[in-house]
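The data blocks that follow each hold one structure.
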Structure 1
Amino acid sequence: MRHEVDEVRLAPFAERGTTDVPEDVGEALRVAVDWPDTLVPGAGGTRALWELLATLAASDLAVARAVEPHLDARAILAQAGIPAGSTTWGVFAAEAPDVRLDARPTGAGDVWHLTGTKPWCSLAARLDTALVTAHLEDGGRGLFAVDLRGDDITVLSTPWAARGLAEIPSVPVRFDDVPAVPVGAPGWYLERPGFWWGGIGVAACWFGGAVGVGRRVLAEARRRDDDRLLAMHLGTVDESLESARRALAEAADLVDAGTLDAADGRVLAKRVRGTVARTCEDMLTTAAHALGPAPLAFEPDHAKRVADLQVYVRQHHAERDAASLGSAWAGREDRPW
């Protein structure tokens, strides 16, 4: 089943229509394999891609969370000149101190083998294929395409305790000498500017999640239009969402212009992700103050949006990302402002 939802646009004062979107994660995975190849960043359709992700997220953040890595994987494969085929994709690139995934060549053409455990593999039990980062013998890291349907892959049973993004369990996966095909040269995945465009795509999902929460404040303010305190909260919501929207809109134009190198792309992504993450955190606080406990207690859709956003935005590393951005400027000679 699909349903019509209000669009989220990145243009100022844009006319908003409705978009037909998947109703749940299962439907999203089924239909996303047939979405057009133009939904990639850096090829003229960046704004359309991020608007789609934000629109999905404003309706159901779990749906956006399911398709964002699939679209990111297709963009990575397109940059590498490799067909994506008609399968569902994930991107498993997280690291953890207590597990490790290693890659070694087999000597048989481009086939490598992966052995070890990869953490935070979202929807691993429901996807067909994935792009997976693994450690190389020389200390670097490579990116590999892997078929997830083989018997030599084990999705480990780890309880998902969070109430947010309950449909998107992210669990460890054990690889037992799994055949894999390299995508790009060693280090290419992290060094290309497109790495940062994918990170901003995640921020577009966060933004959509914040819009979904903000729309509940808007509805309440219109219902109680004589409440000046609620009007103040709505004004705060608008200022915050507009800051995030402007950051994403400018970033989309810069990405499509194709003028940024990897260093500038990194700075842009960290700025945008930080701005949007702060908007999400402010939105959660403002909506709680504006609406009180009743919507959280008695409105399943609103309670889900809040819980989903609280979990998803924690992909931003908060003060660590701010420190990384500051270090980037401290190591450069040009002034940022």
Structure 2
Amino acid sequence: MPLNPKVAQLLDSIARSKFAPLHTLTPEAARASYARSAPILDLAPAPLARVEELEVPVRDGTMIHVRFYQPAEPDWTQPAPALLFFHGGGFVVGSVDTHDSLCRTFARDAECMVLSVDYRLAPDNKFPTAVDDAFDVLEWLFTNALSHGIDPARIAIGGDSAGGTLATVCAVLARDAGWPLVLQLLIYPGVAAHQSTASHAQYRTGYFLSGETIDWMFDQYVHHRAERDDWRFAPLDGAVNAPASFAGVAPAWIAAAEFDPLFDEDRAYAEKLRAAGNTVTLRIFEGMVHEFFKMGRFVPEVAQAHAEAVQALKDAFAAD
């Protein structure tokens, strides 16, 4: 399929603009740039019954900011389902603010609590800090679910891009801990140790997420290139410290964008999970690029992607 016409128009506008690519900036300037640009293409934030800022302790004593979304007033006699969400941004940029609209959409339309995690970013906090933060917040959620009106038997985990990486790792760690996640909602997750696939070569330049930006982000995140071979960086093919099996993890719903450098690795990860005996839905969104889930204001077809992700959540929460 060709590029979606609205996506093609967007890419043309970016190519003709003087917008500085993230990889040409300092990490601090890149975060500020991403924060300014994130709302431009995204939907207006949906109103909800309550949005609360929480502080969750992690293993080294740091308090991690978590934004708690509640779509309606709680019925304390009936605990609600919840999605624990990790934002994208290559482990360097992004925040609960840049993904606020998307999390509000999930909370409203899937009728669930959403907890969005401000895990610590590189280069100040290198690998595996983000993984540890993500897992520690997941542990906190299972421990404290009922006190927040959440059903611990109906917790899903998810994220986009680097946040999807964190969700894939936490799904395996949750299996090992005996925590019953109902779904992995993985939106174009990064899962490969090295960017050597055909899609990385084909879409390296001119398709929103560039190969140069990926390289820059990962260089900020790891201490040295060998850390890319740790499975917590690369669930698809990382061999260092890898679990013996990927069997028995939560069912996965994976969104892959046709014109995304990560396209091939997302398809390969779906096959890896299937080969291990897991339930996997791979949804390929034709004509789309990386980050398209946050382009709903400009690209009408994004509404269908949101609806399918929401339905996957609702189906998972309703399953026996």
Structure 3
Amino acid sequence: MLTIGYIGNGKSTNRYHLPFALQRENIKVKTIYRRSPERDQWEKISGVHYTADLDELLQDKDIQLIVICTKHDSHYAYAKKVLEHNKHCLVEKPFMETSEQAKEIFALAESKALIVQAYQNRRFDSDFLTVQKVIENGKLGELLEIEMHFDYYRPHIPESVHAFDSDSSFLYGHGCHTLDQVISYFGKPDHVHYDVRQLLGQGRMNDYFDLDLYYGRLKISVKSSYFRIKERPSFIVYGKKGHFVKQTKDRQEEHLKQFYMPDNEDFGVDTLEHYGVLTYIDAEGTMHEETVKSVDGDYGRIYDDLYQAIINGKEKTITDEETLLQMEMLEKGVASLR
């Protein structure tokens, strides 16, 4: 049994973590540290202990893993405390504010033979897993270009911000999803071109980014905007023999927002209207168009992997090197903004 506790009792803990951790028979959620009990908006979970005393959580000998679900500007301080109390640590993303902080935290964990890891749950998005399936079936031929889009039409968000803060930029908040997907599957790029903008002008928030990552002849573009009234496809993959279009994103977040939980058999599952379309030419020169059934996503696989690493000594799925590379790219992307 892996016994865990949480720092933070807000949306991250209750929407993106607990529904998956509580599902697993080999995991026990013991304690949740409520930083601001007077502002709690979530119902208490039966069988879980709630406390306003951080030391109670940190000093509990039963708890092996502590999950940090707070804003990014407190991740470093909390992760350091958790590791200093000899607990394994899972940290929401963005993992840290800087790559230097990340290096220090990883070094501290290594010195204590502990695991610290970023919560990169988007590796287990249905659309991303489906793209991997299509690539691996070989029908596209040699890959030439991939476009990844994560769009919104939420102009009120950048319009309400009148100062630039790199750590709460759009690239930090959303690039940490998509960049990790690219790094996890394709590794370190040969080079990167950064186009990171403040569409409302200098001194405003970063509200747009378009990063091109190059792997030999393959170019992968990671694009997001707050001003897309109609979303672009989630993925477009071009190969020498065809292309694949996945119009819609993974549906787990959509269902969680509706309080439709993972204990439902069709939670997060695509239906026919969400399936992607693969178009390709075969060896005889015949063109085919196929609807591709989506691979089911599961954010809870992060917890499965951590269980295997902590209890059974297996390697971490999300490596320190991958997280550091992502942090360095985020830093470089916003370095010129003011």
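Each reported figure results from applying straightforward, stated rules to the coordinates on display, with no laboratory input. Here the structure is a predicted model, which is why all the values come from computation and not from measurement.
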For which of the structures 1, 2, 3 does the calculation of Rg and Dmax of the Cα atoms in Å return 18.2, 56?
2
Taking -11500 as the value of helix-only ellipticity at 222 nm (-39500 (n - 2.57) for each DSSP H run of 4 or more, over all residues; to 500) derived from one of the structures shown (1, 2, 3), identify that structure.
2
One of 1, 2, 3 was used to compute semi-axes √(5λ) of the Cα gyration tensor in Å, for residues 157-300 alone, and the result was 23, 19, 13. Which label is that?
2
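Say we calculate Cα Rg over 2.2 N^0.38 Å, for residues 181-260 alone for every structure; which of 1, 2, 3 gives the highest result?
With respect to Cα Rg over 2.2 N^0.38 Å, for residues 181-260 alone, the highest-scoring structure among 1, 2, 3 is 1.
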